[in-house]
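Dropping the structures in below, format is structure tokens.
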Structure P
Amino acid sequence: MERNSVNRYRLPVPENLLERIDKTSSPAHVGKLRNAIDFLVPENTPVLAAANGIVTYVKDDSNIGGSNPAYWNYTNFIVIMHANGEYSRYDHLTYRSSRVKVHQAVTKGQEIAEVGMTGYTFRPHLHSQVFIYIGTNFWMDFDTISVQDFG
């Protein structure tokens, strides 16, 4: 059964820099990632926390990326846990651009990093997903949920 988000999320990038929201063209947005969203923006665009929460994971040590799937594991990303049990994840961040640390509380709209070209990516964009855990394996037991609108 498809689950929709119960939280209200804001745009994770400044609206004036947003070129397009893309939910369908990425070849990687299948299976568990079917509800992921790409926000097409210029490189170095600020990434904003989409809701209040606690940072649970930060990876920002990669400085490589490109259109080859071999770059998949080289994405820089941040994960935030929200009070309702949902998590948000932000991928393709610029090398060493994280402004937050694990266990840090963040507020909706707070700048947490910048958009880069790390990992498997064809152009600058922020890959974002809201997800829940459905098991015990942090890397495998999750499912993305649909965010209907950003307020």
Structure Q
Amino acid sequence: MPQVMDGKSGPVSGRFAIVVARYNEHITTKLLAGAIETLRAAGIGDEAIDVAWVPGAWEIPLVAQRMASSQNYVAVLCLGTVIRGETTHDEHINRQVSLSLGQIALEADLPVLFGVLTCSTLEQAIHRAGGNMGNKGSECAEAALEMVRLLGKLPS
């Protein structure tokens, strides 16, 4: 029987960083609340959660990189909301932010979670920030907790 490893349950310790975009703040504050609530439910105290506010989604990767490379955190959660407008501006932001966060995770050997909503409409964003589609901030925190547990079981 093969040995199966996952991070679905078990204790978690360490500091968590959350980078959250202020643009579309009426949505991102709900994502942040969901993430913090989920971390607290897992036993992570407020003293082990650092939140950094950035102007918009475009600025998330730089701050995420700084936090990830500091070696002070076991995971960096990145929260934002980009809503499609009349131009393709959203596509450029979404592509660069997602590629950058993936690269930061690999370079820092640390979970860097993509909790940036990439929605076509404001209504979609509302549904994903505590509406009928759940809270993607909470899901981001759950994924961070699972990854921290799993990485703790894997060889360095």
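Computing mean count of other Cβ atoms within 10 Å over residues 13-20 for each of P, Q, which one ends up highest? Provide the component values of the computation, followed by the final result.
Details: P: 13.2; Q: 21.2.
If we compare mean count of other Cβ atoms within 10 Å over residues 13-20 over P, Q, the biggest value is for Q.
Comparing mean projected area of the Cα convex hull in nm² across P, Q, which is largest?
Answer by largest value of mean projected area of the Cα convex hull in nm²: Q.
Work out the source of -0.26, -0.44, -1.03, -1.11 here, i.e. which of P, Q gives that when log10 I(q)/I(0) by the Debye sum over Cα atoms at q = 0.10, 0.13, 0.23, 0.25 Å⁻¹, for residues 61-140 alone is computed. Present the calculation step by step, with values, prior to reporting the outcome.
Details: P: -0.25, -0.42, -1.13, -1.23; Q: -0.26, -0.44, -1.03, -1.11.
The read-out was computed on structure Q.
One of P, Q was used to calculate semi-axes √(5λ) of the Cα gyration tensor in Å, for residues 69-116 alone, giving 25, 11, 6; which?
Going through each structure in turn, the value belongs to Q.
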Check your understanding: Given structures P, Q, which gives the highest value for distance in nm of label points 7 Å out along Cα→Cβ at positions 21 and 45?
Key -> Q
Study note, to complete from the structure: If percent of Cα pairs over 19 Å apart, for residues 37-108 alone is calculated for P, Q, the one returning 35 is structure P
Check your understanding: A value of -15000 was computed for helix-only ellipticity at 222 nm (-39500 (n - 2.57) for each DSSP H run of 4 or more, over all residues; to 500); which of P, Q is the source structure?
Key -> Q
Check your understanding: Taking distance in nm of label points 7 Å out along Cα→Cβ at positions 77 and 101 from the coordinates of each of P, Q, which one would give 1.2?
Key -> Q
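Read the figures in this text as sums done on the coordinates, not as results from a lab. Keep in mind the model is a prediction, meaning the values are calculated, not measured. Cβ atoms are built from the backbone, for glycine too; each structure is taken alone.
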